[in-house]
Each structure stands twice: as C-alpha cells, then as structure tokens.
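There are structures below to look over.
Read the figures in this text as sums done on the coordinates, not as results from a lab. Note that this is a predicted model, so its numbers are computed, not measured. Cβ atoms are built from the backbone, for glycine too; each structure is taken alone.
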Structure 1
Amino acid sequence: MRIQGELHKLGIRVGTSTVRRVLKDHGLQPAPRRDGPSWSEFLRAQAHGIIATDFFTVETVWLKTLYVLFFIELSTRKVHMAGVTANPDSSWVTQQARNLFIVREDDPFSHDL
C-alpha cells in the first residue's frame with residue numbers, strides 16, 4: 001500500500017496486487033518479513049546506548065506550570081531528573097542533556113553510551 005501511495009504521488013497509477021507481484025518476482029517480501037531483526041529486537045540489542053527523554057508538568061499552588069525534564073536509560077531503566085523550568089526551550093533542553101553526559105562521565109558505575 002505504501003509503494004502504491006508513493007507511486008500515486010508521482011502520477012503513476014498501479015494496483016496493490018501489481019506491486020505485490022513485482023516485489024515477489026524480484027524475490028522481495030513485504031517489509032515486516034524481510035531478513036534482519038524486528039524493531040523490538042533491534043531496540044533490545046541497542047538498549048545499552050539509548051536514552052529516552054520526556055517532560056511532565058507540575059502545577060504549583062500559585063497556579064504556575066513547571067516543566068520537569070527527565071531522561072531514562074532503556075537498558076537499566078535508571079531515571080535521571082535533569083531539571084525544572086517554567087519556560088523550556090531548545091537551548092535549555094540541550095544544556096540539560098550536556099549536563100547529564102558530563103555527570104555520567106564522572107560516574108564510575110555508569111556504563112558507556
């Protein structure tokens with residue numbers, strides 16, 4: 001369906017059965033069945049080098065919203081609280097990530113990313 005949609009954007013009209021037949025004739029299976037690890041297998045194999053990040057919000061008693069930035073190491077599920085701000089922007093988030101890596105370099109129990 002994706003290939004058909006991309007071809008349609010180029011002005012080429014072709015049926016999904018035709019795309020399926022051409023792929024089969026050339027020995028190509030649909031993407032999820034191709035050789036190689038699945039997405040979840042890939043993530044598990046690479047987890048030691050992946051850190052996810054997100055925000056959650058906290059409402060203060062003065063009705064002010066604060067944004068809490070945190071990082072989580074996927075392999076160990078260790079959570080690092082990076083900082084709290086009322087006005088997060090890209091430079092602040094970038095600096096918090098830099099700070100995390102500086103702290104991690106100083107931590108003898110931390111594994112390499």
Structure 2
Amino acid sequence: MVAAPYWDMSFPAILKAYFEQINVIGVTFKYSDKGIPVGLCRAKRLTYVTTAGGPIFSDEYGFGYVKALAQGFYGINEVCLVKAEGLDEIGVDVDEILEKAFSEWKNRQ
C-alpha cells in the first residue's frame with residue numbers, strides 16, 4: 001500500500017525520491033534479453049490511497065505514475081486507487097466522503 005496526499009497534481013516530491021531509490025536493477029526489476037523490464041516483486045496487489053482538499057482533476061499524474069512503475073517495473077499487475085477528494089470544501093461531510101472511498105475500495109476486494 002502506498003498512501004500520499006494529492007499535492008500539485010501529483011504527490012509529495014519525497015515520494016518520487018523514494019521510488020527513485022527503490023527502483024533498482026536486480027532488486028525490484030531486471031531487464032530481459034530484449035531490454036524489457038521484468039518485475040521481481042512478489043506482491044500481487046498495490047493499493048494507492050490519496051486524499052485531496054479539492055477535486056482531483058486527473059488520476060494520471062500521481063496514481064498513473066505509481067501504476068506505471070508497479071505494472072511496468074515491479075511486476076504488480078493489480079493496482080487499485082482509493083481516493084477521497086473535496087475534503088476541504090465548505091459544507092461537505094468529511095466522514096461521509098471517507099466512508100464512501102473506503103466502501104468503494106472494500107467492494108473491490
């Protein structure tokens with residue numbers, strides 16, 4: 001599981017630095033004879049959890065990056081997104097938003 005707030009259309013830079021540190025040939029992936037990355041991770045699923053004060057305009061920048069790494073380098077084919085957005089909007093029921101996100105994720109399990 002990876003959990004990160006939605007910041008600047010993505011996630012905090014420190015998480016990107018973390019991925020750069022763990023994306024290591026011979027540890028998380030290797031290259032095939034044809035130069036294609038082959039995942040070495042044993043995980044079957046990666047769940048990406050994010051929250052945002054406002055709307056998440058696109059899942060591609062934060063989640064998309066993590067999904068590409070998981071599927072393209074680590075060999076984790078099942079990648080799920082759990083997001084709760086609009087948490088800082090005036091008048092919203094934060095507990096309801098969080099419960100809805102949790103329920104949606106739970107129903108996919």
Determine which structure produced the value -9000 for helix-only ellipticity at 222 nm (-39500 (n - 2.57) for each DSSP H run of 4 or more, over all residues; to 500), calculated from the coordinates; the candidates are 1, 2.
2
The value 1.00 for FRET efficiency 1/(1 + (r/R0)^6) of positions 23 and 79 (r between Cβ atoms, R0 = 35 Å, to 0.05) was derived from one model only; which of 1, 2 is it?
2
Calculated from one of 1, 2, distance in nm of label points 7 Å out along Cα→Cβ at positions 55 and 87 reads 2.0, and the structure in question is 2
Cα Rg over 2.2 N^0.38 Å from the coordinates reads 1.20; which among 1, 2:
2
With relative contact order in percent (Cα under 8 Å, 6 or more apart) coming out at 15, pick the structure among 1, 2 it was computed from.
1
